[in-house]
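Asker: Down below are the structures I want you to see.
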Structure P
Amino acid sequence: MLGSSDPQNARPASLDAIDLSMLAELERNGRLTNAALAARVGIAESTCTQRLRSLRDRGVIRGFRADIDPAALGLTLQALITVRLGTHGREQIRGFEQRVRSLPSVLTAFHVAGADDYLLHVAVESAAALRELVLEHLTTHPHVRHVETQLVFEVLEGSGMVPREPVHPPHV
């Protein structure tokens, strides 16, 4: 399936300049109405509706969601936690991933290559809650061999996935 979240089966979607413009606008503001999006991109509303449906159907747009400030929910402490497993069988990996998905403090989990196996971005209400998360929910997992925690001082937003302006090569 095009746009699949399975990296082994994913193929780049065929996107034209209008698709990219639509994606850039939605990346900035996912709450744009169809009329506003069509006006910003310079296409008819009916065309915009069809293109949006196509982008969703192809898996390019995976969904829309609110970007909630963890601090607004009392989760004022964020951390990155690296996890190294002792064994790497399918069942052990599935078991660990199932535990991680069930923890309400985990914002994002990445299965990574390198010395560590997972990188977890978590948000908790206090240092005590972070300690409990690590000691009671991660290090107690039977296949976890090593855990390292780094506090997040600030989260900086990147530029996003869609280029905002055409990139022109420098003139020599």
Structure Q
Amino acid sequence: MQMSDTREISADKAIVWAALLNPEVLKECVPGASEVTGTPEDGFEAVVTQKVGPVKATFRGTVTVSNVVEGAALTLTGEGKGGAAGFAKGAANVRLDEADGITRLSYDVQAKVGGKLAQLGSRIVDGFAKKMADQFFTRLEEVIEGPKEADEAPEAEKKGWLKKLIS
């Protein structure tokens, strides 16, 4: 399965870049993540629990960072094993462009699954993969920008939280 999208984030490129490489930000943004540790240089290890159709599994896996063009582009490649549920593999090519204080984040994602997950059928799996990617990048945007006006939490407090994480 392949998907692509673009997000506009109200922050400069350096902040978005730092957020993409921070394990605490990744843990906050990956749906179902209970643990993300590591560094961009050595790779990240993650524990993620997800339910896809009738199959619920805890995946343990790794994420590596490659094809790095400092501050402009990178590839995140992940692989997780969920025991009897099967496995999931994927890669996201991420590009950042900045104009007028807005960072345009573009991504192309490829994902594959095997085991019981693959038996669910492509409609369920493809829909789930698109939902996961959308949730990740939506949450990344929220973590960087702070809550939208309709949210109750003060924006300054949320942005302070991110700055502590990425510094």
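Asker: From P, Q, which structure was distance in nm of label points 7 Å out along Cα→Cβ at positions 19 and 51 = 2.9 calculated on?
Answerer: Q
Asker: Thinking of P, Q, which structure, once Rg and Dmax of the Cα atoms in Å is computed, gives back 20.4, 59?
Answerer: The correct label is P.
Asker: When distance in nm of label points 7 Å out along Cα→Cβ at positions 59 and 107 is computed for each of P, Q, which one produces 2.7?
Answerer: Only one of P, Q returns 2.7 for distance in nm of label points 7 Å out along Cα→Cβ at positions 59 and 107, namely P.
Asker: Now for a different question. Supply the structure label, taken from P, Q, corresponding to distance in nm of label points 7 Å out along Cα→Cβ at positions 131 and 147 with the calculated value 1.3.
Answerer: Value 1.3 for distance in nm of label points 7 Å out along Cα→Cβ at positions 131 and 147 corresponds to P out of P, Q.
Asker: Now for a separate question. Could you tell me which structure in P, Q was used to calculate mean projected area of the Cα convex hull in nm², for residues 43-138 alone as 9.3?
Answerer: P
Every number here is computed from the coordinates shown, using simple stated rules; none is lab data. Quick caveat: nothing in here was measured; it's all calculated off a predicted structure. Cβ atoms are built from the backbone, for glycine too; each structure is taken alone.
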